[in-house]
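Colleague: Heads up, there are several structures right after this.
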Structure P
Amino acid sequence: MNRSYHQNLDGYEATRANQLLSHIRQQNYKYILDIHTTTTEIGGCLIIGERSEATDTIINAAPNLKNIIIIKKDIAKTSLLSASSSIVAVEFNHALSEKIETLDTLTDMLENLASTKKQQPVARDFYKVVDYITANEIAKDEPPANFIQHADGKYPVLSGGDLQNRTYSGFWTEKLPAEYI
């Protein structure tokens, strides 16, 4: 369902995606978390379509998640990120998704969002997606390490993992300067 939004697709997932979009837009929620697991080795990270006051509040509510990915608009438009400027996707790899610490991170995040106390920003790394990593660009048995600078100066994110249902092997990003924070 994650890539079924705003698509002219038939079937259960596309229908449910469009119903969810409609519901979110009608309700005008203050914050929306889109929680996922991934087969890629990224640890945990946050993914946004664009920065806003709401996304910054959500980011600050999760001080343990240090990597923030800003997805390209053409990619975000096919995901839930396009439904509102108040949405942040929370992504954990499979190994982390099975740990109690991950549940603690999510619980702390929700408690921080519910609190009237403003959460202070912490040091983060922001990565802006610039392009797809295509399947023929890299050897499938050795995808580039996530969040580690590649020889061409770009940083791969969501690289590797189960590539059977994807037409790409991850995303190339630029790491944004510290002043961006």
Structure Q
Amino acid sequence: MIEFILKGGFLMYPILLCSVVGLAIIINKALQYRGVFRSIERPLKEVLKTRPLILRPLIKAVDEGCDEQELSVVGTRQVREAERGLSWLGLIATITPLLGLTGTVIGMIKAFMVIASSASVNPSMLAGGIWEALITTAAGLLVAIPISVWHHYLEKQADDIAFLLKEITVSLYMRCRDGV
């Protein structure tokens, strides 16, 4: 593994960094969303008894009054909080193949520089540049593909959480308005 990183050239380091950061975001969001679903996918009465962390700002806003706009703003903030970090995952999924492609171009430039500076060329002289080209391309794709899949899955989860939060916000507003 280390041999591939070394042969892939300096662009392997940002690709490796992207993979570590992407994995950290995936684990963080997966655990966060799992906890949110466990805490709010129950009947509203049960949810309100446990006062889950994600709903505390909404419950506080209801306790302070039945302002529909305020509840909407607080609910939107909670949705944005749940979505935070997903844009970084999307960025990582986008840039890692570009980093790999850049490594391909650099590796091919090195290979052609060897050809241009040598009177006779044998395959071993080109191998270094071609290695770098192929390894960085593969690494960029191997990082980007699973991160793209996870990004899509986590965005779907965030959408489901947003829907549940909107549903709860409307229920809280109706209960507050009706004096329940």
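Colleague: Which one of P, Q has distance in nm of label points 7 Å out along Cα→Cβ at positions 12 and 124, as calculated from the coordinates, equal to 3.5?
Modeller: P
Colleague: Right, something else. If we compute volume of the Cα convex hull per residue in Å³, for residues 100-147 alone for structures P, Q, which one ends up with the highest value?
Modeller: Working: P: 148; Q: 40.
Comparing P, Q by volume of the Cα convex hull per residue in Å³, for residues 100-147 alone, the maximum is at P.
Colleague: Another one. Given that helix-only ellipticity at 222 nm (-39500 (n - 2.57) for each DSSP H run of 4 or more, over all residues; to 500), derived from a single structure, equals -7500, which label among P, Q identifies that structure?
Modeller: Clearly, the read-out refers to P.
Colleague: So if we calculate mean count of other Cβ atoms within 10 Å over residues 92-99 for every structure here (P, Q), which label has the highest result?
Modeller: Max of mean count of other Cβ atoms within 10 Å over residues 92-99: Q.
Colleague: Given 17.1 as the derived value for Kirkwood radius over Cα pairs in Å, which of the supplied structures P, Q does it correspond to?
Modeller: Label of the source structure: P.
Colleague: Another question about this same structure. P, Q: which one has relative contact order in percent (Cα under 8 Å, 6 or more apart), as calculated, at 35?
Modeller: Computed on structure Q.
Colleague: Upon calculation of Cα extents along the principal axes in Å, for residues 20-67 alone from the atomic coordinates, which of the structures P, Q produces 44, 21, 13? Mind dumping the intermediate values first?
Modeller: Values: P: 35, 24, 16; Q: 44, 21, 13.
That value comes from structure Q.
Colleague: Here FRET efficiency 1/(1 + (r/R0)^6) of positions 84 and 116 (r between Cβ atoms, R0 = 35 Å, to 0.05) has been calculated and equals 0.10, so which of P, Q was it run on?
Modeller: Structure of origin is Q.
Laboratory data are not the source of any read-out in this text; all were calculated from the coordinates shown. A quick note: this is a predicted structure, and the numbers were derived from the prediction, not measured. Cβ atoms are built from the backbone, for glycine too; each structure is taken alone.
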